[in-house]
1. Thinking of 1, 2, 3, which structure, once relative contact order in percent (Cα under 8 Å, 6 or more apart) is computed, gives back 39?
2. Figure out for me which of the structures 1, 2, 3 the number -11500 belongs to, where helix-only ellipticity at 222 nm (-39500 (n - 2.57) for each DSSP H run of 4 or more, over all residues; to 500) was derived from the coordinates.
3. When distance in nm of label points 7 Å out along Cα→Cβ at positions 33 and 161 is calculated, the result is 1.9; to which of the structures 1, 2, 3 does this value belong?
4. For which of 1, 2, 3 does distance in nm of label points 7 Å out along Cα→Cβ at positions 105 and 137, calculated from the coordinates, equal 3.1?
5. Given a value of 1.21 for Cα Rg over 2.2 N^0.38 Å, for residues 113-152 alone, point me to the structure among 1, 2, 3 it was derived from.
6. Work out the source of 1.24 here, i.e. which of 1, 2, 3 gives that when Rg/Rh (Cα atoms, Kirkwood Rh) is computed.
Structure 1
Amino acid sequence: MENVPLVHDPQIVEKEARMKEDETRDFLLNLKKEYRSHQIDSVVHQLNSEVSAAIDCIACANCCNKLNPAFTDKEIENIAADKKISAKQFMENYLDYNETENYGVMKFRPCKFLADKKCTIYSIRPESCREYPHLSRPSFIYRNRSTIHNYKMCPIVYNVVEQLKRKFPLKTME
């Protein structure tokens, strides 16, 4: 990681990201044109490891305040059992459920399981929360929409993308 100070404050991240949104969108689109997915993925995964180690998610909890995580049927069953309620009650109380696709989405913001910036179901939280901000997944260059959304909200994503801009200056951006 370059010796550039990281931005930790989610309010500053949002403000700076909004000012750079068009530039960042262009960067991500052009990155896809100029590099292969595996080239970018290896760098994103490394940057994610470095930036994640330096940023305290608990101090932020922006994702828990602003996103609606998805829950699979199995996750619904596990969390409902932990809460000592039926899966049906859990879905009625907490989720908007998509029967066609068999998943539920938290219907509240902030998340009802967030207390003092900590997840009260951390050990059984849904995969969508465990994997956030999804920078460890392959095919980074094919997820521009979610990257832009998370770039404006998550200090980890913001800093990874800013580092990526420094590592991959694009000919089309000069």
Structure 2
Amino acid sequence: MLALWLLSVGQKLLLWGGLCAVSLAGAILTLNLLRMAASYAWTWQRMRAVPTLEGAYPFLGHALLLKPDARDFFQQMIQYTEEHRHLPLLKLWLGPIPVVFLYNAENVEVILTSSKHIDKSYMYKFLEPWLGLGLLTSTGNKWRSRRKMLTPTFHFTILEDFLDVLNEQANIL
């Protein structure tokens, strides 16, 4: 008799435990989705002033418009920049992540000459296996020390020595 009672109580506890686990997993999933939606809305709000291509979908961005082949994708990016050359920059959504294309020399100069904007996007992590942790992929103190080491190499007096060679090679091209 006691064994049957314990068996029925055990089954009920197991059922309640399973329901609690499913409820907890559902709550965690819902909270993560809400956090992602809030992050996306915050990013979208900050980036809405930047000109963008038409046809972006929420959370997918322009993913459905982009070519899957690398060569075709690159040609597509060239086409988009040519079509929007009159704009100072262009935004493309890769999923929920905005990617800004700078193709105006003045805008690029602002970013490249700034020591404030040296934090890299997480996308640079994909380059590290090929390029290592160099000037292009590093941030913070490592970037500053390498930049300080390279800056004298590109001083105007040194570059003037190569002016004849640069002009000759430019004429060949």
Structure 3
Amino acid sequence: MKSVMFMPALDLKKTFTNTNGFTLLEFIIVFSMCAVLICFTPVFFRAFERHKLYSAASVIAADLRLAQQLNINQDAVYTVLFDCVNERYLIERNVYTYKKTNLPGGIDLVFTNFDFDNDSRNGYDNKLRFNIKGEPYRNNGFFNGGHISICNKNGEFIYVIVASITGRVRIDTKPPL
């Protein structure tokens, strides 16, 4: 009689499914996916900061239009006062504060060239006032618009511009001439 050797059968399913850890291929795939995502995060943050800048400019423009409409429709004088140090602006009715708005974090109120008192010795007083027709004017009665410059953390600027004669409020990425 022949001697037959029995070899134990290998259970391939059991040996390959009980491994602990990851294969090299799995590690490379996951690592490359994470690397691609990490490469795009600065782009997302830059886009977020740009969106915050445009949103702040839109709010400023809307509040300027509000002050313009309040001067047209009501029997009071509304003034917009910009505070570049504290990054905020106020809409005042006579001497009372009608609305106070703080700019979002990371947005700087860099500059305004509104000069209501028209006194060159004290610089710009950062006050904007509209008459009952909605036109921006100075204390001496001359129509004079101006602009507001705001900036984000990335150094991107945007300008809210008030037209001199018409009082049109617009937003632009280029400074006015």
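Throughout, read-outs are computed from the coordinates displayed, never taken from laboratory work. Computed from a predicted model, the values in this text were never measured in an experiment. Cβ atoms are built from the backbone, for glycine too; each structure is taken alone.
1. Source structure: 1.
2. Comparing all candidates, it corresponds to 3.
3. Answer for the origin of the read-out: 1.
4. 2
5. Derived from the structure labelled 3.
6. That value comes from structure 2.
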